[in-house]
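What follows is a group of structures, each given as structure tokens.
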Structure 1
Amino acid sequence: MKKVFFKTFGCRTNIYDSQVMMSSMNEYEVTQNESEADAIVINSCTVTNGADTHVRSYISTIEKEGNGAKLFLTGCGAHTKGESLLKEGRIHGVFGQSEKAKIDTLLKKEQPFYDPGDLNHIDDVIVDSFVGKSRAFIKIQEGCNFRCSYCIIPFVRGDARSMSEEKILEQVSRLALNGFGEFILTGTNVGSYGQDTKTSLAKLMKRMSQIRGVRRIRVGSVEPIQISDEFKEILGEPWMEKHMHIALQHTSVAMLKIMNRRNVYKQDKELFELLADKGYAIGTDFITGHPGESEALWLEAMQNAKDLPLTHLHAFTYSKRDGTPSATMKPEVNGKVAKQRLHEIKELIDIKNYEFRKAVSGELDVLIESQKDGLYHGLDQYFNKIIVDSKEDLVGNWISIKNYTVKEDSNYANI
């Protein structure tokens, strides 16, 4: 069998899509070693111009190594840079996300091709294993109906549409039988699940929790306005991970309007305080340096961030994405200023996370995911890392840890 290496960029949705392709192959073998691959499938991200640059850099690296592997491009970048890379002769084939289940046929094509696929497509492939993963990623929806001014994703993933609830549950059942206990719900805009199929995210999660073997469910990321009263009712369930990632992007009232966001800071604060009262760790996304972010608006945002019970942060400096409203907005923010602001808010949330971990009481419920340099690495129910020293082989195991040391960078334990 010829061997295929998958290089995945970007979000959890891409991780899932790569797994769909691996599961759909019958005539090829997956390899974890790109140097021995006959074909390399690049599952690309195009959320920023910088993301496109990372993909191009990877292609250049493969070209320099010259092992003769055919290169194929899929993912969001297929819609923005696929044609140009094909015309340059740097890629053998380009295909959209809707075509990924046809991977065997696509890899066999002798002539260069461009097949962007269908932006209304809904996955129906059942994935029953995850190569190299202890946790299972479950894609429950595709696309987004939001139109944030900086974001290209709705134009490359399409409008929001939900996967079949029965298909999702069948997939979870199979994965649970194969030993997976933690499930991360992912998609382009997870919180929109069910709006088009007369169900809801909360209903789906309740049904998932009833499947034998399901131990913990985590939601990848939701918008504040998507936390409904129905969803609030399941916050106390034992199978809910005690961590929620709520996408804010900013906390300045004026900046949220500039970004064309739907959330309102006052309501965001009330929601975060409710979650904190229920013992949740809370993460968010944040963009620094978006056009229009004056010093006064930044100071407002930092004060608001101090007031929020945040424990985790996925922050990045604004990077122009051609074809979006933000790309032409003025005034632009100096790159050095944007990086300094990024450092400031990261430092703030690191301190908040440290204080949160010191205040936690009770046992940590940890899934050990990997081993590195003789130590085991896992995540607890609050989505905090813990490093464990043990003579036992713990990879893939669930362990309860009562005695551990809290340090600034992580939690540590000996077992």
Structure 2
Amino acid sequence: MSDYNEMWKGLGLDMERHDQLLNALGAIYSGVYMGQKDRPKGMEYFDFVMSEVHGLRIKELLDHKEKGGKIVGTFCLYVPDEIILAGGGVSVGLCGGAQFSVTDAEAVLPRNLCPLIKSAFGFKLARICPYFEAADFVVGETTCDGKKKVWELLNEHIPTYVMELPQMKREMDKDLWLKEIKAFMEKMGKESGVKITPETLEEKIKLVNEKRKAIKRVFETRKANPAPISGKDALLISQIAFYDDPERFTAKVNELADELEERNKKGKGVLDKKTPRILVSGCPMAIPNWKLHSAIEDSGGAVVCEESCVGTRYFTHMVEEGCPTLEEKLKAIAERYLKINCSCFSPNEDRIKDILRYVKDYNASGVIHYTLQFCHTYNVEFVKVKEALNKVNIPVLEIETDYSEGDAGQLKTRVEAFVEQVSR
């Protein structure tokens, strides 16, 4: 990675802090991932991506900028990749899954705020994340009050465009969201100088749909018993989806899916058939947040599905292809993205139905509902999640945590007890 020092200096990174981050990330990754047994060979590509997490991909982004393209930083699934790509841009998920930058953010933000928001803001404030520094502008969204207000502050450090996401799914809300999609297309065109045509938008709709289908294939293989891939590895794939090159990523995920499907035909898995199968539901987990998955699988469980933005919500719905006009294509994009069942919506019964369906489809023995501290939407919605799971006698555990290791021992104790409970 030392070969990239000049590139990082050119981005204006705090080199000392950045080196500390990379050293810590490398040690954590090695401990979490490299000791696993019977890992699929296809995971070698994703190990390579992580080894170059701030290197090769950043160089590719900067090369794209030199050719006149735009880099758009995003935080959320509701920002439509299809429009960014059709406008000659590249979409990248921004750093926001580590405790490393939280103290920087707390010099400005209140401490009793979601760790994901603090982590992301701190990475920009301290100039530690090269994805932030490579981005021409970032796109926020109104999925929670904390984000809404922090976008105002972030805009003082990097141009921040905000999409208004409705909090209900009535016809008037759908109309509002379609207007937001159209406004974002205008924004992208203005930033890039590229006119988005029906032809280019159709091409990118198909590209992103293929990416979703590839991830879905991997998730489908996890329904088998024994599971052909660990939950940690599956989580990593979903996390990398947010910033890797979409065509290359799709090809590599499909290669991995081929391997996993062959494993299933042979009845080969990474764990014993009797291993308790756990569904993780709730808040998203950005790199390097592998804390809960590690605790579960180190305690003798297997994570077989994530009902999360780094899981089923990423790929569950496709954008309708073949719509004849630009207007109809934008409407299809708006309809697809509004089907994502985030806890920001009220009412949100469809998310409850999703969880119950995934428990059945993935033959889960129990559910762990993961909530980041001060994430009020997921925290409150857990009341209904718990009620629904109790009605069908599915064991459920709520984990509320942040990115620090301060509660690691307590978390592991609770997870071990839950895994033991469901195994009986």
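Table for the structure above
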{"quantity": "Read-out FRET efficiency 1/(1 + (r/R0)^6) of positions 96 and 344 (r between Cβ atoms, R0 = 35 Å, to 0.05), computed value 0.35, structure in 1, 2", "calculated": "1"}
{"quantity": "Which of 1, 2 yields -9500 [helix-only ellipticity at 222 nm (-39500 (n - 2.57) for each DSSP H run of 4 or more, over all residues; to 500), calculated]", "calculated": "1"}
{"quantity": "Which of 1, 2 leads on relative contact order in percent (Cα under 8 Å, 6 or more apart), largest value", "calculated": "2"}
{"quantity": "Test item: percent of Cα pairs over 16 Å apart, for residues 328-375 alone calculated as 68, pick one of 1, 2", "calculated": "1"}
{"quantity": "Which of 1, 2 yields 133 [volume of the Cα convex hull per residue in Å³, calculated]", "calculated": "2"}
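Computed from the coordinates by the stated procedures, all read-outs in this text should not be read as laboratory data. As the structure is a prediction and not an experimental result, all values here were calculated from the model. Cβ atoms are built from the backbone, for glycine too; each structure is taken alone.
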